[in-house]
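Listed next: structures, encoded as C-alpha cells.
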Structure P
Amino acid sequence: MLFQNGKLSVRILEKEDAHLLAKWLCDPGVLEFYEGRDNPFDLDRVEREFYNPDEDGVLCIVEFDGVPAGYIQFYHVTVEDRMRFGYEDPSEVIYGMDQFIGETELWNKGVGTILVQGMVKYLKDMRRADRVVMDPQTWNLRALRCYEKCGFKKVMLLPKNELHEGEYRDCWLVEYKC
C-alpha cells in the first residue's frame, strides 16, 4: 500500500485489477469525464495501455472501505511539458497526476477530495515533490472544485489541449505548490 487516508487507501496496480479498469472504462458516466464516451476500453485495450513496461509513471488502484473504487496515476512531468508550462528550474521535482472514481455511487461524497489530498501529501512527503500539477478540462467543474478545495490553483489555460469525444478541449493547468 502506498498510503492510507482514513477509509481510503491507494495501492500499486496489479495484473488482477485489469477487469476493474475495463469495467470502469466502459461506463458512460466515467467516460464522460475520463477518455470520452466514444472511447471505451475492453480488457485487451486495458492490458495494452495500463500494463506497458515502458510506461513512465506509477499506476494505482484506489480503495474505499476496502473495496476497489477508482484509479490514480502519478509521474514526473516531462522536460517538454515543463518548458510548455513555464517551469524553468530543472532542480524542481514536479509530478503530474490523473485520477477517476470508477464507482459512480461514490461521486459527490468527498472521496475524490480525500484521494487528491492523500496523494498530494504522499508526493510531498515521500517523493519530495515541489509541485504537483494536473490538466482538467475547463468544463469539468466538479473536478476543478475538488482540486481547488485541495489547494490547487489555476495557473495557465491550455487551449485545445486534449482530444475528448471528437473535439479538442481546453484544459486548465492547475498546480499545488508543496
Structure Q
Amino acid sequence: MQFTIFHILAFVILLLCFVLVCILIFLKVKQKEFALISYTIATIFTALLIYSVFLTINQFTTQASLSKLTFSRDLRHESIIITGRVQNLTKFNIRKCYLMLNILNKKRVGGEIFEEKNVRNAKMQNTSVSYTIEIIDTLPGNTYKEFRVSVPFPPSFNNPEFYHTLKCI
C-alpha cells in the first residue's frame, strides 16, 4: 500500500473523530466499566474504518489498463509468449502489476459425457492452468510500459481459451 496525500488526510480526519468520541465518552459516561467498553469499541471501530478507507483510496489511486495484449505460441519451447502494454491511468506511482492468466482447454461435449467410463476420465484430466505473472515492477504516473513474458503451455491442450485479469498494487 503506497501512501498518498489522500491517505494522510483521511487518517488525520478519522483520528480527530476518534479523539472527539473519546472526549465525549470521558464527559458523558460515569461508570468505569461502560467507559472502558466504549473506548474499546471506539478503538476497534476506528481501526476498521481507517483500514477500509485506505483500501477505498487505493482503488482510486492505483488504476491501470491493459492494451495491445497478444498471445502467441512458441512451439519450440512449448510456451505461450504474452506481449502487451500496461498504462497507469492516475498521477500516482504503481509499485507492481500482476497478470492473472487462466488457460482453459475448451472441449466439445455431447451426450457421451454421462457414460460412467467418460465421467472417470473427465475427472482425471487437467483442463485448466492458472498463472500469476509479475509484468511491471514500477510504473510512474500517467505513463505506460510494454511487457513480454513467457509461460509454459500444457502440450495436451488442443483448443485453448485465455482469460486474464490485471491486478496492480
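Derivation of every value follows stated rules applied to the coordinates shown; laboratory data play no part. Since this is a predicted model, take the numbers as computed values, not measurements. Cβ atoms are built from the backbone, for glycine too; each structure is taken alone.
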* Ranked by relative contact order in percent (Cα under 8 Å, 6 or more apart), which of P, Q sits at the highest value? -> Q
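Once distance in nm of label points 7 Å out along Cα→Cβ at positions 5 and 133 is calculated for all of P, Q, which comes out largest?
Working: P: 2.1; Q: 3.8.
With respect to distance in nm of label points 7 Å out along Cα→Cβ at positions 5 and 133, the highest-scoring structure among P, Q is Q.
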* Parent structure of the calculated result -8000, given that helix-only ellipticity at 222 nm (-39500 (n - 2.57) for each DSSP H run of 4 or more, over all residues; to 500) is the read-out and P, Q the choices -> P
* volume of the Cα convex hull per residue in Å³ was computed and gave 187; which structure, P, Q, did it come from? -> Q
